[in-house]
Structure P
Amino acid sequence: MNVIFVEPAFPAYQRQFVRGLHAVGATVIGIGERPGDWLDDELKSWLHHYHQIGSVTDVAELHDAVRWVQDKVWVDRLEATVEAHILPTAEVREACGIPGTSRRTAWLCRDKPAMKEALRSAGVPTAASAAVDSLDQALAFAAAVGYPLITKPRAAAGASGTSRVDNDTELKAALDQFGAEGVGSVALEEFVEGHEGFYDTLSINGGAAYDFVCHYYPNVLEAMRTRWISPQFVSTNRVDHAESYGELKELGHRVNEVLGIGTSATHMEWFFGPKGLRFSEVGCRPAGVGAWDLYAVGNDVDIYTEWARAVVHGDVHAPLSRQYSAGLIALRPTADGYIQGYSGVEEMQSQYGEWVIDAHLPGAGTPTQPVAAGFMANAYIRMKHPDYDVLRGMLNDVGETITVHAG
């Protein structure tokens with residue numbers, strides 16, 4: 001099978017999907033923005049051909065590159081795994097007659113108000129939402145739904161560009177900021193109280209061949225705006241406990257049906273609180289922030305190769321062991337500036353070293369990144385344990401003990 005893979009070199013984990021495709025026997029053709037001589041020898045060895053273009057999100061450029069490849073060989077699949085690449089790839093896929101995720105599905109997963117309207121119409125519970133293009137529309141929605149509200153760009157990924165507003169003055173300020181940034185249409189959503197997590201699948205023909213459940217501590221909006229918090233997300237190995245996650249799995253399957261997701265990775269954000277279970281964001285792509293690496297460790301599976309097997313052969317081979325829960329804790333610098341050093345690392349290594357998957361501790365002199373840049377922007381540690389509650393305790397201990405000194 002000949003598979004075109006969009007942007008094989010960046011972000012860094014993209015190479016794992018290329019490796020998986022090569023491992024299951026696909027002939028892999030890469031289309032990306034980096035010059036070919038920037039690709040390392042290992043990545044090049046997995047690619048039959050690499051084609052550089054100016055922008056993989058430029059539909060016309062991507063279309064021309066795919067047509068160029070189609071003039072040379074039959075193309076069986078055109079795949080992308082980065083949020084910003086999903087819709088342009090789907091548009092080119094349909095224009096070039098290649099099977100895979102449709103433009104409708106990709107658009108619904110990208111346009112948040114349209115997604116939520118489709119889900120609500122099918123009985124999948126979501127927050128009330130609307131796309132607004134003016135202050136008058138926004139104020140009318142606020143009057144109907146009530147504060148607090150969440151504002152975000154219609155095509156936001158995760159918590160990017162997301163903020164909470166509690167009154168008309170804050171809403172106007174948020175819209176003014178979007179206008180200054182050139183964002184014309186904004187998504188407004190009801191603020192849903194409750195615990196936040198995500199449900200991920202590797203789906204084949206709409207059914208979850210693999211599924212995973214993660215929990216955020218604390219919720220993302222708070223975590224991305226509060227320096228002193230060392231936020232975590234943790235993948236649980238209790239996924240098959242029907243009493244805990246049965247409703248989540250059932251609704252996840254319904255989401256696939258409604259949005260038309262066939263053979264694809266999926267990423268579904270959810271809240272559970274006083275109003276019950278609510279779905280927030282849905283992506284027909286893998287989760288970011290290294291979540292798939294946690295799934296691999298926790299389940300003794302090469303998930304990238306199994307993804308490739310699903311794409312190329314329509315099945316998966318390795319069962320999920322559910323042996324470990326696995327999680328990441330972000331370690332925030334004490335201030336913006338440059339990292340000066342760490343304290344508490346040796347103590348935590350001595351106590352929990354056998355359960356550490358890996359650690360990213362940038363050296364002294366490394367510039368810090370803003371808190372809002374995400375879980376992996378600065379220092380972080382990833383850990384595993386057979387017992388979910390024990391793992392949570394270890395991650396809490398790490399967050400309370402290790403300090404990243406900066407200034």
Structure Q
Amino acid sequence: MREAELEKVVLELGQLAREEGLDFYPMRFELCPSFVLQTLGAYGMLTRFSHWSFGKAYQRLKWRYDLGLNRVYEMVINTNPCYTFLYAGNSLVEHKLVVAHAMAHSDFFKHNLHFRSLPGDWHARMSCHARCFRSYAEKYGSHRLEELLDAALALQEHVDPYLGGEEGKDLLLFFMRYAPELEDWERDVLSMVREESLYFWPQFTTKILNEGWATYWHVRLLRQLELNFKEAVEFARLQAKLLSPSSAGINPYLVGLRILEDIEQRYGRDKLFEVRLLEDDLSLVRNYLTPKLVKELGLSLYRLEGEAWRPVGGEAEKVKEALIKKLTHGGFPYLVAKDGNYGGRGELYLVHVFDGRELDVYHLERTLPHVYRLWRRPVHLETVLEGRRVRFTYTGYRVVRQSLTRKAEGGATGQPAGQEVKE
């Protein structure tokens with residue numbers, strides 16, 4: 001595809017989008033080979049620090065691409081200006097769809113309140129972080145830095161972008177302030193990892209709404225273009241593939257689109273811009289997922305039995321309740337640092353705020369050593385398993401489990417372990 005042809009597409013769609021009321025950042029489009037998109041998908045940004053987990057993510061994306069299981073059409077970076085990287089192998093119709101989709105994403109990034117706390121040039125900021133990490137690796141050793149990053153990234157989802165609740169909810173901030181033996185440079189590393197985690201946090205919590213918004217608009221913008229019969233058939237095929245129900249969970253493109261279309265039908269298009277401004281996935285589902293939509297989308301409750309998911313049905317309100325639980329706190333466990341001097345010995349006591357979903361014990365036992373790496377004294381984590389409170393302790397050698405006598409409040413009636421919302 002010639003660049004002049006792509007430029008014409010961008011100008012035409014940009015004009016249509018603005019006429020429809022979209023207001024996005026200045027757009028920068030780049031044509032890229034597949035491996036560049038896979039690299040961007042693994043790192044999540046143009047420039048970031050190096051870590052083996054990003055290489056692992058890249059290999060996973062490349063493996064899926066090589067086997068024909070996955071194809072990255074574009075990568076949209078939430079910055080001003082907004083950078084969008086397009087797969088050079090896209091057809092003209094694919095480029096039209098992706099450009100319209102990216103413009104709607106940029107409009108969402110610019111106006112949704114959950115992204116308002118992200119000012120500044122993030123390309124420059126993350127590039128600065130990468131330089132700092134390289135200097136720390138040279139000064140203190142790459143092995144020490146990598147161990148510290150392993151620990152920090154193991155807890156990167158446990159941040160609080162609002163800081164309106166308990167101080168101990170933001171674990172990275174808690175360790176920065178109170179970990180007794182961290183050196184200044186280590187606290188600086190935690191600060192930078194936390195800052196980048198806060199950048200990505202709104203993307204975790206608005207996946208359904210953001211993708212639904214972008215899908216809603218690319219459909220309506222492409223319908224205004226003069227597509228010939230062949231192009232219309234290709235667009236229909238792409239759209240059908242995009243909105244296919246997923247076997248691994250809900251399809252955010254499908255669920256988000258259907259909720260927004262239902263909102264428009266009931267309240268009018270102006271309501272959509274209000275929803276785009278105010279909501280995240282949790283509030284979108286809580287306020288606008290109706291029993292009728294649950295039925296139309298085929299949402300149901302599933303239970304993990306052995307290695308297979310088994311449908312257990314469920315009324316619409318129960319399905320909605322389970323989905324709300326899944327979306328709470330970005331879908332991550334809610335952990336709180338309750339005591340930094342447990343037993344008067346400077347030990348750390350964490351509590352899992354139980355909502356009916358049990359922690360994955362396999363990952364729990366492999367995460368506690370990372371917490372110990374930061375606190376450098378014994379760490380304890382209290383949670384609920386099979387209706388009873390349990391404490392896991394790591395002292396630097398192995399994880400020990402201890403049953404606590406009191407029964408978890410509501411534990412017998414909580415959501416069954418492994419219950420999942422799928423389509």
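What follows draws every value from the coordinates through simple rules; no lab data is involved. Quick caveat, the model's predicted, so the values are computed rather than measured. Cβ atoms are built from the backbone, for glycine too; each structure is taken alone.
Here helix-only ellipticity at 222 nm (-39500 (n - 2.57) for each DSSP H run of 4 or more, over all residues; to 500) has been calculated and equals -11000, so which of P, Q was it run on? Could you put the intermediate results ahead of the total?
Numbers: P: -11000; Q: -17000.
Derived from the structure labelled P.
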Next on the checklist: Starting from the value 18.0: which structure in P, Q was mean count of other Cβ atoms within 10 Å over residues 84-91 calculated from?
Outcome noted: Q
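One of P, Q was used to calculate mean projected area of the Cα convex hull in nm², for residues 108-315 alone, giving 17.3; which?
Values: P: 12.2; Q: 17.3.
Of the options listed, only Q reproduces it.
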Next on the checklist: With distance in nm of label points 7 Å out along Cα→Cβ at positions 12 and 396 coming out at 6.9, pick the structure among P, Q it was computed from.
Outcome noted: Q
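Which structure, out of P, Q, was mean count of other Cβ atoms within 10 Å over residues 60-67 calculated from, if the result is 14.1? All intermediate terms of the calculation are to be shown ahead of the outcome.
Details: P: 17.8; Q: 14.1.
Source structure: Q.
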Checklist outcome for this item: Re Rg and Dmax of the Cα atoms in Å: value 23.2, 75 computed from one entry in P, Q; matching entry is structure Q
